[in-house]
Structure I
Amino acid sequence: MTLPSTDLARISATLVDALAEARDIVERGEFGAPLREVLAFARDLAVLADETLAADPHAGEHARGLAMHLAEQLAALDALVGPLAGT
């Protein structure tokens, strides 16, 4: 069994990668299915991060702050390009 903090680190790293991939897709001017899929995946990761934090009573402020920052970055990206992607 992995520790919640290890899980959160993996989820956060994957979410950062998904945000970078979304940015790359937008820079290529692709606003259809590929962007929708990456945004949906990133949203799922943000939910998973929240669930992981909720399950870890020992999660520190840094971990909570990181998760909040990533969620804010996702929300900003989603607000900016979500309508273009049809989400």
Structure II
Amino acid sequence: MMDNKPTQRDKVVKKYGAMVSYYAELLGICHEAVAKNNVLQRLDPMGQKTSATTLFIRSCARMDKTDATDIAEKLVEVSKSKETKVA
């Protein structure tokens, strides 16, 4: 008899996949911002990565100070639009 239980990976993706996708997009935006900045783009690759990571951390910290419910709703909207595009 076949057991149709979701795998552990499926459970994690269902619960956290949208959030992880959101933060991956944010990290990508931070890297693009560093690459476009006249000063930061002259840094060595490690300096650029460090700058992008710093931007990411600061952005996340700033978002944490805002209304969490509003952000959660936006995350769900972003993830649903991403899932539609991927499917």
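If distance in nm of label points 7 Å out along Cα→Cβ at positions 42 and 58 is computed to be 3.2, which of I, II is the source? It must be structure I, since only it matches.
Consider the structures I, II: one of them gives 1.3 for distance in nm of label points 7 Å out along Cα→Cβ at positions 18 and 50 as calculated from the coordinates. Say which. This figure was derived from I. With relative contact order in percent (Cα under 8 Å, 6 or more apart) coming out at 41, pick the structure among I, II it was computed from. The read-out comes from structure I. Looking at structures I, II, which one was log10 I(q)/I(0) by the Debye sum over Cα atoms at q = 0.11, 0.15, 0.23, 0.26 Å⁻¹ calculated from, given that it came out as -0.45, -0.72, -1.10, -1.20? The read-out was computed on structure II.
Just so you know, all these numbers are worked out from the coordinates, no wet-lab data involved. Computed from a predicted structure; not experimentally measured. Cβ atoms are built from the backbone, for glycine too; each structure is taken alone.
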